[in-house]
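Novice: As structure tokens, here come the structures.
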Structure 1
Amino acid sequence: MSVFDNEKKRALERLERRGADGEVEELLQRLNELDDYFTTSSCSGRIVVILIPEIGAKREAVFLGKWHRPVRKEEVLEAIHSAAPSRNGEVWFITQSPIVHVACRNLGMATALLRIALESGFKYSGIKAIAEHDGKVVVEILSTERMDVPLATDGRMLCSEVHLEFILSKSNFMLKRGKEKLQRLCSGLHELT
């Protein structure tokens, strides 16, 4: 068994243990059924509310809310208020596009997948890594839908409810758009067989 095939076996075992977002499962299954590809990580797109002490302090971030679906204003307000008012830091609202990392047996296979991803609307997709020892190429499939908005600092809201409603409408639209791109990508995979 090749190094690539061994890595694929281990990745599929991890995926089976951990599971995946429901809306990306079909895509992962179709990719992982192909001999020359396997997924290493994925997210169908999400909306999060986090508390951070300052920009760049990712390790100290506390998730106040996380959704892989459209979110309501009441849910976001509840998440914001769950951060104790005495806790210092910034509350950020973040919308992230779908992301999928795929190991490809070689550069030719990676190029074929990358073309399909770009044609499906994943414009930020590209080659993430190339392994010298076996020629494996990791493709990152990523789209442009992303929004990072500060909502509160040190327990004080920074935006009005009207502005929050606007942010939510745009965020929910971006999430829906990203999930439509996942469906297009899944349909385009037939070209790899």
Structure 2
Amino acid sequence: MVTTLGPYTAADLLRMREETDERLELIDGEVFVVPSPNEGHQTSSSILVHAFVGQITLKGLGRVYHAPFDVLISDDRVVQPDLLVVLNEDRAAVGPDGVVGRPSLVVEIVSPTNRMHDLRRKRALYANAGIPEFWLVDPALRSVVVLTEPSADDYRTERVYHEGEVVRSVTIPVVEIAVTNLFPPPFKSA
């Protein structure tokens, strides 16, 4: 993960994006280049989007968005979670170019190239922003960590789900998905 030292603002980030095709995020005034997702990441992302849309959007509870879609937390914090949910009661936060403020739930799918970025930096950022629920989907460990009760620098509650278990959202009780379904087996040989 390449970083560009700042401090930069959201306006600076928008100008930088006009000059590159790379995905860029801004965390505490520092610009990060987000690597392209791998196949496992994309597979888990597609499964999650499908499940969340069926359980949230189609039931009229809110909207589901996937990267790249900005979340402007502050003038020096602009991120693009892999997946995010905005419930109806928070719909005023959604604008034409992203979410201003905090989504109801965010999901990051951990990739080998951004592992520490998601596990440490984004975890602290989302907790500090007061995002009520954060899921870390980890294809390498075939697990999902659900973090709730945000504080200034971390989440107070952490629950790890493994294959054979069903992940249930704390914030959105209708949302559930079997962990095993998030990590399908590899393609079969012909």
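Novice: When distance in nm of label points 7 Å out along Cα→Cβ at positions 36 and 132 is computed for each of 1, 2, which one produces 3.7?
Specialist: Answer by label: 2.
Novice: From 1, 2, which structure was mean count of other Cβ atoms within 10 Å over residues 44-51 = 22.1 calculated on?
Specialist: Working: 1: 22.1; 2: 18.0.
Of the options listed, only 1 reproduces it.
Novice: Continuing with this model, one more query. Comparing 1, 2, where is Rg/Rh (Cα atoms, Kirkwood Rh), for residues 76-163 alone highest? Could the numbers behind the result be given before it?
Specialist: Working: 1: 1.24; 2: 0.96.
Going through 1, 2 one by one, Rg/Rh (Cα atoms, Kirkwood Rh), for residues 76-163 alone peaks for structure 1.
Novice: So, one more: Here relative contact order in percent (Cα under 8 Å, 6 or more apart) has been calculated and equals 15, so which of 1, 2 was it run on? Spell out each step's value before the answer.
Specialist: Working: 1: 25; 2: 15.
Derived from 2, not from the others.
Novice: Given that helix-only ellipticity at 222 nm (-39500 (n - 2.57) for each DSSP H run of 4 or more, over all residues; to 500), derived from a single structure, equals -13000, which label among 1, 2 identifies that structure?
Specialist: Values: 1: -13000; 2: -4500.
This figure was derived from 1.
Novice: If percent of Cα pairs over 28 Å apart is calculated from each of 1, 2, which structure is the one that comes out at 21? Please report the intermediate quantities before stating the final value.
Specialist: On the way: 1: 35; 2: 21.
Computing percent of Cα pairs over 28 Å apart on every structure in 1, 2 gives 21 only for 2.
Where a number appears in this text, it was derived from the coordinates with a stated rule and is not lab data. Quick caveat, the model's predicted, so the values are computed rather than measured. Cβ atoms are built from the backbone, for glycine too; each structure is taken alone.
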